[in-house]
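Every number here is computed from the coordinates shown, using simple stated rules; none is lab data. Nothing here was measured: the structure is a model prediction, and the numbers come from that model. Cβ atoms are built from the backbone, for glycine too; each structure is taken alone.
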Structure 1
Amino acid sequence: MTLLLAPMEGLLDFVLRDVLTRVGGVDRCVSEFIRITGTLLPDKVFLRYIPELRHGSRTLAGVPVRAQLLGSDPVSMAENAARLAALGPEGIDLNFGCPAKVVNRHGGGAALLQDPERIAAVVTAVRRAVPAHLPVSAKMRLGFNDSALMRECAQAMQAGGAAELVVHARTKADGYRPPAYWEQIPAIRAAVAIPVVANGEIWTVADAQRCRAVSGCEHLMLGRGMVADPGLARAIRAADAGRPGDDAVDWADLVPHLAVFWQRVCDDLEPRQRAGRLKQWLNLLRRRHVEAEHAYQHVRTMTDQRAVSQWVSELVLRHRDAVA
């Protein structure tokens, strides 16, 4: 079983990738999408999204990071993929799933699921532009307004040279509303010969087990579920090995990681983003940890970085004393 960490624009960036991969259980990450228009991007843009490129395309915990590109023009995608490939990414992933209106309006992301031929052209161009040893993969939804073309889209990605396919089991029209339609994925698996990874609404070990059973996929991609429960990947692995409950990650385990996260936020992000990013993560952690609810309510109105830093330091000290 391979467990992938999903890209999530504005949330699951290099800072949170670093922290979540320190917790463990993840085999590979995918970066936030880098939007390609008609411009050949400079190296500094790729490095801004994926600073792990400076470290062999791995997080500090040693987990590989695959770079994701989003665009609809085969020539521009190929040129940028070639430039990115020179920086040594673990691989290149192509986004055919983003539901954002601004992206779809310009023909990118999930909008391409209406045009399998265009998908094939983009994947083919990227595959030809990068070295043969570099994996090229793709991520798709079930479709745009419906799933009528899902098989054709998956086959177009395979025909273009994609070696792996992640399926977010919702259409663009579904957005992020539950449920995820895992039962649709077997039809995609039957239509292609490459590995298919299931994604969408995997919040718990039970969800993961049910997703694998319904979709027939051995491999999973975790997104918001992993952000809300950083121990989810470890828990899925323990259950899969017949050790349910082992490797559990409780709030006391997470407190040092929160401190690392806050330090990285302060070191690497703009001042106006910092307090908001901590609140954003705590807000999701509330789904799994009751202690996160108390923490979120405490920092919810804070904006001063020094005050937040003082609170984080006190939190670490309290839990250190409790453990001692």
Structure 2
Amino acid sequence: MDTLNGIVCFIRSAESGSFAAAGRALGLTPAAVGKNVARLEASLGVRLFQRSTRRLSLTEAGEAFRLEVVDSLDSLQTAMSNATVAHASPVGRLRVSMGNAFGRDWIVPMLGAFLRANPRVQPDWHFDNRAVDLIGEGFDVAIGGGFELQPGLVARRLAPAHRVLVASPAYLAARGAPGTPAELAGRGGILLRSPQTGRIRNWTLTDGAGGKASIDLDTRILFDDPDAANHAAMQGLGIALVSVPHALLYIERGVLRRVLPDWWVDGGDISIYYAAQKLLPRKTRVFVEHVMASFERDALAARFSAEHPAVR
């Protein structure tokens, strides 16, 4: 068992690049992970890692050993899990990262049904508009768009990440509604900084026929939170560019209206991310399945499309 623990700590440290990150994933301290790896190295009689103050790197012998054991380890853990999974209920703390307003409006409403089915799971949810390092920061799941799919992660698509232009009815009555993308020029824009770079991204509008157009709004207000952009737009302060999940509830209430309803930005996908391993903790697996089923039941992929009638 000590050898198995050492191999598990070795593989997770190799995947994440540090004992600290591996410890977060395994529920161990960095010191415990380091000791387990050191015992394994002593047992094998070879050095598996080159250690520095910043990062671990595999030695040639370490890389060869990793390639030989990683598939066998997954198979062994899967077999051990299969022996007990039929009788085990999901349990433990579930660390999930998601955007502020998106998580509050769309994911939190799924929580009640999930907890009724899995009462021994403790949600530990983090609301942040940035893309997190899922493995390095010790999260079980992340939900959102714009994540770089790093080695060791799986992304399952939930919905399109379309962005639309919105403004208040009062603003459009006073200033007139633009009829073409070219008529955006000179209008005050309520725009969002990229959480990765801190800069404004140069998005391109598209339409159903495949047309392309630039967004020539003047930068009047700059935010890092889409809900703040919606509230500024409701005050008639300009035209906001926000994702459909952030705009939809405001459009349905009539406090914001779509600008250029035939045009939108294709921002890729909203996805649910988790570790790419055959043996996922049961708490993680049932949560992923619950979110996927909830999106399908409520037709959220269709509702989050810029071409859905409710958004137009």
Inset, instruction - Can you spot which of 1, 2 the value 4.6 was calculated from, given it is distance in nm of label points 7 Å out along Cα→Cβ at positions 118 and 302? - result: 1
Inset, instruction - Using FRET efficiency 1/(1 + (r/R0)^6) of positions 126 and 286 (r between Cβ atoms, R0 = 35 Å, to 0.05) as the calculated read-out, with 0.95 as its value, let me know the right label among 1, 2. - result: 2
Legend entry - Comparison of 1, 2 - label where relative contact order in percent (Cα under 8 Å, 6 or more apart) is highest: 2
Legend entry - For 19.8, 62 (Rg and Dmax of the Cα atoms in Å, calculated) the corresponding structure among 1, 2: 1
Inset, instruction - Given a value of -11500 for helix-only ellipticity at 222 nm (-39500 (n - 2.57) for each DSSP H run of 4 or more, over all residues; to 500), point me to the structure among 1, 2 it was derived from. - result: 2
Inset, instruction - Check the numbers for distance in nm of label points 7 Å out along Cα→Cβ at positions 46 and 158 across 1, 2 and tell me which is largest. - result: 2
